[in-house]
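Read the figures in this text as sums done on the coordinates, not as results from a lab. Keep in mind that this is a model prediction, so the values were computed, not measured.
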Structure I
Amino acid sequence: MIVDEILKIAEQENVPVLGFGPASEMAGELPGHRPEDLLPGAQSLICFGLPVPQGVYRTPTYTPETIWRSQNVNYRRLDTLSMRIAALLEENGARAVPIYGCLPMGVNDRGQVVGYLNQIQMGRVTGIGVIGKNGLLIHSQYGARLMLGGVVTTADLPDCRICVDACPMEAISIEKKRVRIMTCLSHTSRTPQMSKLRFFILSKLRPESAARFMNLRAFDEHTFHVCSKCVALCPYGEGAFSKRD
């Protein structure tokens, strides 16, 4: 699979963080800065990150110079990787556009200097991290120290579906990023001291009474959870390399 080849390149280049995601999730960006604007027919995003060593930001001397040089070295590595992955995709019949680590830049409709695509949003869509209060992408291991690069492609690359495929109740919706909680609990929770029928009736007639009934009978030692597959099989947290998640 092409995904395996991309992962192999990342490993060869010692890139610890890489993810895939649908280009459609960035359709709400400003006109001119959406994947479809950059590459008509865009289907997928690939985003990867290189961390700057923490000590670089804390050195007591030559701090700006050390940060500047460290970032420049990473930009060159990111740009080379973007080109290599884009070339691989096109060799396999797709079209692809590299998203470089820094330059070139553009100016959006608000007069702001921006990259062609918002790499922080790319990182979020591809599952690398979450956007923090500081507006930066926060990774579970590297915090805000990741520098990002990426590729937009017409290839339809798979998202991670481990939890969806493992759920015995089909309670997880990737499209909505939600779990149908009652479907999940109907299978997961074993509550011998609580009648599920009584709870169901109360929930329809007197929700407050249903909540009180549940709090008294269905928590702590009164409940046994028989399924945690979505948590147990999730690859997040097993290391920095996110692979297909």
Structure II
Amino acid sequence: MTKLNETLRAGDLRNTIKKVFSIDSHKSKIGDDSSIVVLNFVVDTKDAADDLENFIEMGYDFVLDADSSAGETDEGLYSVFVELERTRHSSEQILEIIEGIKKLASLDDMRFRYFKSFKSYDTSLENLELMVPINKKEYESATEKNRLDNFSEFFSNSYADEIKLLDESISFKRTYSGTVIFDVVNSGSKKDIYDSIKGPIVLETKNMAEVMFLTKVIGNYSINKIGDTFIFENNGWAVALKRKA
């Protein structure tokens, strides 16, 4: 059942909550990560973050803790962290929270990113049960499995001073080169990514110059371009990105 509390109504937080949230990408502040599921929602304003924190804390008795960030990020955004006990009921509880948030924010759908994965997934019970570990053993296995499908691990040798993943985009900021932003297309094994992107590798001079520029900004990765898609390689893994800015 979708829950709203006395002070908030459906649509009150319209256009303030980002549609992609993360699961287990941040450390728990109240317990061991293998025993606690941590959700992170990104919100446009401090007032909206405080409202969302109160909404979740008052509306769901299985929530162990809800807390909004004290300050804004460089982009002027705020985070709301929600902590739940990691059990076989976790997926159903997450889905219950999301149904309430969708109503509160007038969102037709929301997507989640597990750990620090490049990809996001539809927030369905099936996907949650598939992705979210329910015990310590599953948690350790899942986080190890996601080592390269993890933007911070994949780009751990990047020259960028700051790498951020927000909704379906990833940005690389280098002090003297500005910020480069991409849409995330896909990630996976090198073979699977090249099989999924149709067309020949682009070798024109202007495209090679762009690849060289990205190498200087992002790092010494093998980068190829097929059509308008850049493919970055790392140790048998690959990420397909489309340039936004």
- Message: One of I, II was used to compute relative contact order in percent (Cα under 8 Å, 6 or more apart), and the result was 24. Which label is that?
- Response: I
- I, II: which one has helix-only ellipticity at 222 nm (-39500 (n - 2.57) for each DSSP H run of 4 or more, over all residues; to 500), as calculated, at -10500? I
- Out of I, II, which one gives 13.1, 37 for Rg and Dmax of the Cα atoms in Å, for residues 62-125 alone as computed from the coordinates? II
- Cα extents along the principal axes in Å gets 65, 49, 40 when computed on, of labels I, II, structure I
